[in-house]
Structure I
Amino acid sequence: MTVSEITRLLAKEYGAIRRTQPRDPISELVVTVLSQNTSDHNSRRAFERLVARFGDWETVAQAGVKEIAEAIEPGGLALVKAPRIKAILARIAADRGSLDLDFLRRMPLDEARTWLQSLPGVGPKTAACVLLFSFGRPALPVDTHVHRVAKRLGLIESTVSAEKAHGVLGATVPDRQVYRFHVLMIEHGRRVCKAQRPLCDRCVLLRGCPTGQVLLGVKLKPGAGGGVRRNRSKV
């Protein structure tokens, strides 16, 4: 099953994907750092508290690590994330003379990705989030859902790490489909292709999913999507 077929079937299942209002790149960078190893709800609370307390990123850059940690405490791992955020802002200010990342809009994609990953604690996922969501550039973030679903579908080998999957998987997704593919794969990972007890019999990708067919003990011919509905005897 190709990436285009997967995207089409998931779009049919979950509806049209509309781009959200982009955050400025510094905000996207910070919120992605805050999202590491926590829930969306908690990272959002931490981000909102940080903005409410300091008002702008220049003030955050001047604040002490302890103050930043207190503001982002609801997001978890505040003692790790606070010095990381401060170090990132300090590096940007030192390298660029300000906290303006708009130059990344014009930089070749690979160079922009490399520059972002040179910042303290910024890996391929965080860099891709900034490039995709703030600038609309075709950089694919591979989070835990995208990584899991892609492995089960056979889009990447089971031994490929999430970090390496950014290059391997990203190279297979057409530029025009990167945003939709990313969002739809996350949605599918949350609703159906769960880490524990995936709902393979309800999966629209089952005909192209070797893992799902093994788990259900079925072998289906490639073709249109559609789950397998099994009769369950009443107790």
Structure II
Amino acid sequence: MTALTTARPLLDAACARPISCDGCEARRVGLCAPLDASALSDLAAAGERVSFAPREALFRQGDPARSIFVLRAGAARLTHLLPDGRRAAVGLRFGGDVVGFTPEAEHALGAEALTTVPTCRIGRHELDGLFRQHPGLERHFLDLCARELAATQDHLVALGQFNAEERVAAFFSSLAEAHERRGHGGPVFNLPATRGEVGELLGLTLESVSRAVSAFRRRGWLRLHGAHGVELVDRQALVALASGAG
């Protein structure tokens, strides 16, 4: 028996073993958080690890909806292409979130990485099989969908009723909450989008976002750290403004 023959079973076992989920933000918050060892192992085995570079599309509007993507880290934005060719940002997603799920045959939205985004890509057929095998996974998935719908409704209210400063305050408040849910307690939070992209998300111009940020800085409510660091010095004031009480 050669050394290669002896080592072959060990190599085959190592290749068949699912990639470790350690360090994946979906394990702390999101789809994988409540799973037991059996469900987590099956989910990891069903998924394919795919990483996307900044500004790379995870999928485009109109692409066949054959898979979902579990964001393992980083940030992505959802976009909608208008008939006249303009593209509107409709939401941000962070590590642990699921993007790409739709009951339709094609994606109604696109998704673009804002940072380096490692993902776990799971085919719809494999996902349906996991739901049948682990009913608790399906219930948790539906809970996540309901939570996302509620967040979308809040965003629509902000767009329809809030002025520019209230919208920007709501954005920073929700950004801090998203980071904290993932174990990033600050005090400096990473802003993955440019001011122009924030304005696109909030239905504001770049100038309106910049004026709001400058006003918050003058009042001592926030402090900027480099190109992407934001410190909420007076978070209570921002939350109050975002709730209409400021």
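The table that follows gives values for the structure above.
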{"item": "Of the structures I, II, the one that 2.4 was derived from, the read-out being distance in nm of label points 7 Å out along Cα→Cβ at positions 93 and 157", "result": "II"}
{"item": "Which of I, II leads on mean count of other Cβ atoms within 10 Å over residues 117-124, largest value", "result": "II"}
{"item": "When distance in nm of label points 7 Å out along Cα→Cβ at positions 45 and 189 is computed for each of I, II, the largest belongs to", "result": "II"}
{"item": "Comparison of I, II - label where distance in nm of label points 7 Å out along Cα→Cβ at positions 29 and 85 is highest", "result": "II"}
{"item": "Top of I, II by distance in nm of label points 7 Å out along Cα→Cβ at positions 21 and 37, largest first", "result": "I"}
{"item": "Highest-scoring label, criterion being Kirkwood radius over Cα pairs in Å, for residues 101-212 alone, among I, II", "result": "II"}
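Read-outs throughout are calculated quantities, based only on the coordinates presented, and are distinct from any laboratory measurement. All values reported here derive from a predicted model rather than from experimental measurement. Cβ atoms are built from the backbone, for glycine too; each structure is taken alone.
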